[in-house]
Structure 1
């Protein structure tokens with residue numbers, strides 16, 4: 001599968017849902033589960049802090065948290081937004097882990113220092129703040145959170161792409177996560193093949209989310 005642009009990434013999701021009847025909540029479950037399996041396969045140990053924005057990347061991370069806990073890992077979910085800002089499929093998966101009793105901390109009003117305090121004990125940090133839709137310069141509160149994550153020195157796993165990286169150009173939009181591993185969905189992103197992007201993405205793994213093969217072939221041949 002060739003690398004995809006921001007517009008094509010959106011189109012894959014839209015067509016999977018509208019043309020093939022595959023619910024977005026299932027795509028999110030598949031994405032989060034396979035990302036969790038990838039991280040678990042690295043035989044990691046220690047606390048995993050999952051840092052979640054209000055969009056679908058955050059929803060993927062809620063699924064990850066559940067599957068990682070099921071595999072015996074210690075997890076902590078840190079919210080960069082107020083819970084009432086979370087909607088749609090992401091909200092459904094947040095409610096699942098709330099009912100399951102996973103530790104969830106609302107740090108939407110947190111300072112850079114409070115983020116650092118929560119993250120310092122993490123062996124791994126899952127970056128699920130910002131997704132492929134980002135086009136403008138990263139703003140607060142995300143700037144301080146990204147800076148805090150980078151400052152910890154912990155290993156970072158980015159969901160789909162490092163927060164702050166432009167999907168199409170591979171350039172940081174101001175502050176940007178420096179990941180050790182990026183678990184990207186469906187295909188590499190267009191910007192990943194630009195010179196120097198590996199400084200932000202680390203090693204890239206392409207993960208399946210259950211999109212039908214017929215749709216992937218159509219997208220691959222430019223039939224958006």
Structure 2
């Protein structure tokens with residue numbers, strides 16, 4: 001029993017360390033509403049196209065959720081593609097667009113460590129995990145001037161936009177808007193990983209939005 005309790009506590013600690021987890025207010029695997037693939041604007045950059053396509057592609061590749069701390073290569077390091085946390089969706093999509101958030105976040109943290117959260121008790125930047133933490137990604141996007149207003153208007157959230165949420169109980173989450181349009185709800189769907197792999201779902205307003213960013 002003691003061993004089981006220890007393993008359970010360790011799992012919870014690892015989940016919290018990565019910064020996102022399944023919310024009790026959202027049931028993983030809820031049916032995706034009928035949707036239509038909408039073309040991106042004619043003036044959309046090739047980067048945006050690659051990022052959005054990568055996010056959608058991940059829904060058939062990343063089937064699990066694994067917040068374990070592991071040592072990875074630098075730059076362009078990654079955990080196995082079939083698993084990861086919510087931030088992996090963003091990191092992998094951005095890499096398809098030529099932006100390595102592992103490298104970008106690490107270099108910015110080295111240059112401006114005090115601007116980033118200190119909540120994990122680390123002694124300094126760690127390229128294995130820093131870019132996998134939602135609060136660090138939020139800080140990086142804000143420091144790059146990529147923030148947009150947080151609103152309750154669905155039309156304000158466009159394909160390629162990154163959104164962060166507060167799941168409650170101190171849990172942060174992140175996902176990306178893609179060009180799949182929910183026909184009835186009249187809003188774009190989100191690709192995210194909240195506990196069961198990368199999913200394409202209608203969750204834009206499922207939780208309290210804490211950040212809205214447009215990089216491309």
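Bear in mind these aren't lab numbers, they're just calculated from the coordinates by the rules spelled out. Please read all numbers here as calculations on a predicted model, not as lab measurements.
Determine which structure produced the value 10.0 for Kirkwood radius over Cα pairs in Å, for residues 165-204 alone, calculated from the coordinates; the candidates are 1, 2.
On the way: 1: 10.0; 2: 10.9.
Working through the options, I get structure 1.
Suppose you compute helix-only ellipticity at 222 nm (-39500 (n - 2.57) for each DSSP H run of 4 or more, over all residues; to 500) for every structure in 1, 2: which one lands on -12000?
On the way: 1: -12000; 2: -9000.
Label of the originating structure: 1.
Given a value of 33, 30, 23 for Cα extents along the principal axes in Å, for residues 61-156 alone, calculated from one of 1, 2, which structure does it belong to?
This figure was derived from 1.
State the single structure among 1, 2 that was used to calculate relative contact order in percent (Cα under 8 Å, 6 or more apart), giving 23. List each step's numbers first, then the result.
Values: 1: 23; 2: 30.
Comparing all candidates, it corresponds to 1.
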